[in-house]
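Structures for review follow.
Since every read-out is calculated from the coordinates, none of them should be taken as a lab result. Just so we're clear, the structure is a prediction, and the values are computed from it rather than from any experiment. Cβ atoms are built from the backbone, for glycine too; each structure is taken alone.
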Structure P
Amino acid sequence: MTLVQLRHLMSLAQTGSFSKSAAALFLTQPALSRSIRALEAELGQPLFDRIGRHSEPTPFGRDAVTRAQALVLAADDLRASGRRADDGQEGELRIGMGSGPGALLMTPLLMKAAKDRPRLRVEIARAGTDLLVQALRERALDALVVDARSLRPAPDLKTEKLHGMRGAFMVRRGHPLARRRGDLSFDDLLRYPMASTPLSDEVARRLVEQYGPSADPSLCVTLRCQEIASLVEVAKRSEAVLLAIRAAAPDLVELNVQPAVAATARFGLVTLARRTEAPGLAMVRELMAQLLLDPPAQG
């Protein structure tokens with residue numbers, strides 16, 4: 001039994017005429033007759049009573065037509081859903097985000113989906129890179145936006161759309177360090193609580209190279225969590241110094257620390273290699289290009 005045969009059944013039930021249905025279906029009349037006979041043979045029941053030139057559904061035929069209509073409608077809907085999923089209008093997108101991308105992308109992504117793709121189901125997970133990669137490999141997530149520097153190289157991971165973003169030490173307006181004239185040293189920062197998200201080994205190494213052993217994040221960071229937004233709020237309301245990507249805290253004042261912090265993030269879109277892409281990832285790429293941008297450095 002095929003959808004084509006079911007469409008033939010529905011057409012013949014509507015017209016009651018093999019010749020009219022054959023013309024409407026762009027078939028020869030013998031081809032339509034063979035299709036209906038094959039369907040009757042498979043179902044083991046006659047579908048039509050032939051009364052002269054008119055064909056009338058049998059009681060079983062009427063029931064078969066009703067069921068065929070439901071099946072064909074469901075198939076058409078499935079086909080339409082496939083087309084919508086192909087352009088990201090429908091389906092499911094499960095994406096994991098690290099702390100930096102989450103601060104910049106999460107709300108805009110949800111807003112864009114709500115406005116432009118109301119039938120696309122979007123789920124965002126927030127965690128450390130290792131946990132997000134594990135979820136990606138277990139197929140619990142479709143893609144990640146994380147700092148590529150925190151990824152362990154692996155042949156099953158595909159990374160693209162790298163966006164470099166600089167880090168900075170930042171404080172609230174009116175902070176004692178913000179009022180200081182001239183350059184600041186790292187030791188000046190250590191007089192205050194320091195806030196940061198968990199940092200990659202690469203960033204930690206760069207900090208120690210620049211500022212010495214006291215800049216090891218395990219020693220100098222006193223306030224640590226995954227959510228940059230929470231740390232930004234703490235920095236706005238306290239004397240804490242925030243170490244984060246500059247773009248995540250545009251309302252804070254960037255400190256002129258010498259040497260300038262060389263720690264940067266390289267945010268990339270990570271998927272499993274050789275896997276079919278989830279719907280909606282084009283929207284994620286578009287937002288990454290728009291939002292993962294550094295603000296101008298302060299003079």
Structure Q
Amino acid sequence: MNQNTLQKLLHNKSAMLGFAVILFMTLLGAFAEQVSPHDPYKVDLSIKLMSPCAAYPLGTDQLGRCILSRIIYGTRTSLYTAVIVTVVILAIGVPLGVLAGYAGGAVDNLIMRLVDIASTFPSSLLALAIVGIYGPSLHNLMLVFIFLWWAPFARMVRSSVIKLKETEFVMAAEAAGDSRIAIIMKHILPNTLSPIIVYATLRISAVIVHVASFSFIGLGSQAPTADWGVMLNDGRQYISSYPLMLVWPGLVIVMVVLAFNLFGEGLNDAMIPTSEESAIVKEAGTVNV
């Protein structure tokens with residue numbers, strides 16, 4: 001990130017607000033043991049469904065567990081899972097996209113057919129199939145996301161590489177006798193980082209929503225795991241008598257997703273000023289997953 005890009009990002013108030021929320025939630029999850037007021041798994045039926053007070057700032061759930069502590073620990077499950085999934089799909093999609101775009105021909109056709117196959121699977125149906133075979137768990141859900149969501153990255157990177165390999169500086173490097181690996185590492189990849197970083201940031205928010213959604217319907221994290229989706233599921237039966245059980249985790253999900261979207265949009269404005277590159281990101285984002 002050059003100085004001009006950094007200045008644009010720093011002057012974008014909404015992006016900085018999003019970054020502040022992301023940093024705060026990341027630190028909250030990293031130091032959950034130190035900042036949580038109570039054990040998130042400690043059951044005390046004598047204080048179940050307690051209203052917010054000094055000892056329990058967000059109240060307690062149906063088992064007397066501290067809602068604030070469970071939200072803090074849920075940061076690890078939701079936010080960290082989203083980051084891990086995004087890193088893995090980057091590790092798969094980016095190299096395949098570079099290979100398809102630079103090699104072309106039969107290699108390109110093979111990889112793009114794999115992309116088309118991965119893009120046709122609805123995530124909900126595949127999740128149901130995996131859960132039916134191996135049982136519901138967060139790890140199985142992560143495998144579903146990884147299997148499906150590397151494809152948009154590969155498609156996006158391929159589009160960038162096809163344009164870049166026809167540029168003068170790449171052709172000059174080829175004429176100078178540079179190896180393909182050297183050309184890719186020195187000239188191709190550095191010039192595809194902008195759309196990759198922007199789209200990865202936006203993808204994290206999508207993973208958070210999906211993890212919470214699948215955990216809510218019982219296909220992801222399982223009770224009593226401190227997970228935002230599990231907390232929403234626990235609060236369904238108390239929506240009339242004690243709606244705070246739904247309100248708090250719901251607000252946190254909205255806040256974190258909005259933060260990543262604001263930061264991603266800020267990165268998009270700062271790092272991808274041209275309409276052509278922005279179209280590449282939008283094209284990748286329209287894949288039905």
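Can you spot which of P, Q the value 0.30 was calculated from, given it is FRET efficiency 1/(1 + (r/R0)^6) of positions 109 and 253 (r between Cβ atoms, R0 = 25 Å, to 0.05)?
On the way: P: 0.30; Q: 0.05.
It traces back to P.
Please state which of the structures P, Q yields -13500 when helix-only ellipticity at 222 nm (-39500 (n - 2.57) for each DSSP H run of 4 or more, over all residues; to 500) is computed from it. Working shown, then result.
Values: P: -13500; Q: -22500.
Matching structure: P.
So if we calculate relative contact order in percent (Cα under 8 Å, 6 or more apart) for every structure here (P, Q), which label has the highest result? Provide the component values of the computation, followed by the final result.
Details: P: 22; Q: 26.
Largest one: structure Q.
From which structure (P, Q) was log10 I(q)/I(0) by the Debye sum over Cα atoms at q = 0.07, 0.08, 0.15 Å⁻¹ calculated, if the value obtained is -0.47, -0.54, -1.07? Each step should come with its number before you reach the end.
On the way: P: -0.47, -0.54, -1.07; Q: -0.32, -0.42, -1.13.
Matching structure: P.
Could you tell me which structure in P, Q was used to calculate mean count of other Cβ atoms within 10 Å over residues 101-108 as 20.8? Display every interim value, and only then the final one.
On the way: P: 20.8; Q: 15.2.
Going through each structure in turn, the value belongs to P.
If you work out distance in nm of label points 7 Å out along Cα→Cβ at positions 157 and 181 for P, Q, which one comes out largest?
Numbers: P: 4.8; Q: 1.7.
When distance in nm of label points 7 Å out along Cα→Cβ at positions 157 and 181 is computed for each of P, Q, structure P gives the biggest number.
Which of P, Q yields 0.00 for FRET efficiency 1/(1 + (r/R0)^6) of positions 37 and 237 (r between Cβ atoms, R0 = 41 Å, to 0.05), as computed? All intermediate terms of the calculation are to be shown ahead of the outcome.
Values: P: 0.00; Q: 0.95.
The structure behind it is P.
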